[in-house]
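In the part that follows, the structures are each spelled out as structure tokens.
Bear in mind these aren't lab numbers, they're just calculated from the coordinates by the rules spelled out. Predicted model, so just to flag it, every value in this text is computed and none were measured. Cβ atoms are built from the backbone, for glycine too; each structure is taken alone.
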Structure P
């Protein structure tokens with residue numbers, strides 16, 4: 001079996017087909033028992049072989065290839081159910097999202113947003129110019145702390161501290177506004 005794995009690693013397409021023909025029947029039987037539909041089992045089977053071929057260079061020849069493939073299969077089954085759970089949770093939230101979308105369009109909501117925006121601007125303008133600058137660069141321009149340190153000519157730690165103090169100052173100003 002090591003020979004077929006070496007051929008796959010060397011890019012031999014026929015070896016991939018041979019590998020698939022040898023191991024897919026037992027994996028598909030296993031997947032059919034674990035997954036609700038035949039189509040799901042076939043899709044997960046393909047995922048298993050893609051993952052196996054991608055990770056083939058990590059396979060240790062001391063290990064059993066069958067055991068390794070079935071470990072990948074167990075992980076892919078867990079991924080399948082995890083994705084299914086996430087999808088069902090998201091789909092169950094669609095009615096709520098529609099309600100929220102309708103609420104956002106209401107004039108009262110827009111009025112509240114404008115009040116919050118004004119409060120934020122008032123708080124931001126009340127803090128020191130240096131704090132305004134560091135907050136703007138970090139949160140609006142998405143500048144990392146390392147670059148901020150160079151701009152402000154400070155050490156990394158001193159820049160983190162300054163950013164912390166700026167956030168604290170803004171929070172206090174917002175609470176007062």
Structure Q
């Protein structure tokens with residue numbers, strides 16, 4: 001266990017051996033008290049230092065109404081209570097998993113999706129206008145009945161044009177995929 005010693009305050013001279021003696025004598029006790037209330041060793045060490053700083057600040061008002069040990073322990077208990085009160089209000093921290101999945105798409109996913117969209121759009125533009133109109137609306141999620149209402153066609157005509165557009169797109173994409181590295 002490392003020895004934790006607080007520096008002497010400016011108002012107290014370095015010759016005040018009583019305070020230095022108290023800090024040295026009770027630093028291990030302060031560390032044990034802090035560690036008994038805080039599981040994280042780093043936070044426990046910080047809490048022990050906070051306790052010693054509180055002892056350092058309160059030392060001038062020590063009136064010897066109790067033993068030094070009791071005085072230091074009382075200050076430690078007050079600091080620990082304050083620490084616990086603050087810790088209870090903070091959200092619990094949980095370790096992050098290495099395979100944590102993001103809810104949103106990564107920039108790489110966005111770039112891939114944009115490339116695929118541009119690739120598909122280029123091939124859709126090569127379709128004849130009558131098939132392109134239907135293909136675009138199908139890709140937007142319209143039903144054949146909605147497309148028929150929009151374009152003034154029958155649902156059967158929309159289905160036939162949709163089938164022809166898919167066949168031409170499939171052939172165009174296969175030729176494009178074979179000719180271009182994807």
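Here helix-only ellipticity at 222 nm (-39500 (n - 2.57) for each DSSP H run of 4 or more, over all residues; to 500) was derived from just one of the structures P, Q, and that gives -23000; the source is Q. When distance in nm of label points 7 Å out along Cα→Cβ at positions 67 and 107 is worked out for each of P, Q, structure P gives the greatest result. For mean count of other Cβ atoms within 10 Å over residues 75-82, the highest value in the series P, Q is held by structure Q.
If Kirkwood radius over Cα pairs in Å is computed to be 23.5, which of P, Q is the source? The correct label is Q. Which structure, out of P, Q, was distance in nm of label points 7 Å out along Cα→Cβ at positions 99 and 163 calculated from, if the result is 4.5? Going label by label, the one that fits is Q. Largest in distance in nm of label points 7 Å out along Cα→Cβ at positions 83 and 139 among the labelled structures P, Q is structure Q. Given a value of 2, 9, 10, 9, 7, 7, 9, 11, 9, 9, 9, 6, 3, 1 for P(r) over Cα pairs in 5 Å bins from 0, in percent, for residues 43-146 alone, point me to the structure among P, Q it was derived from. Going label by label, the one that fits is P.
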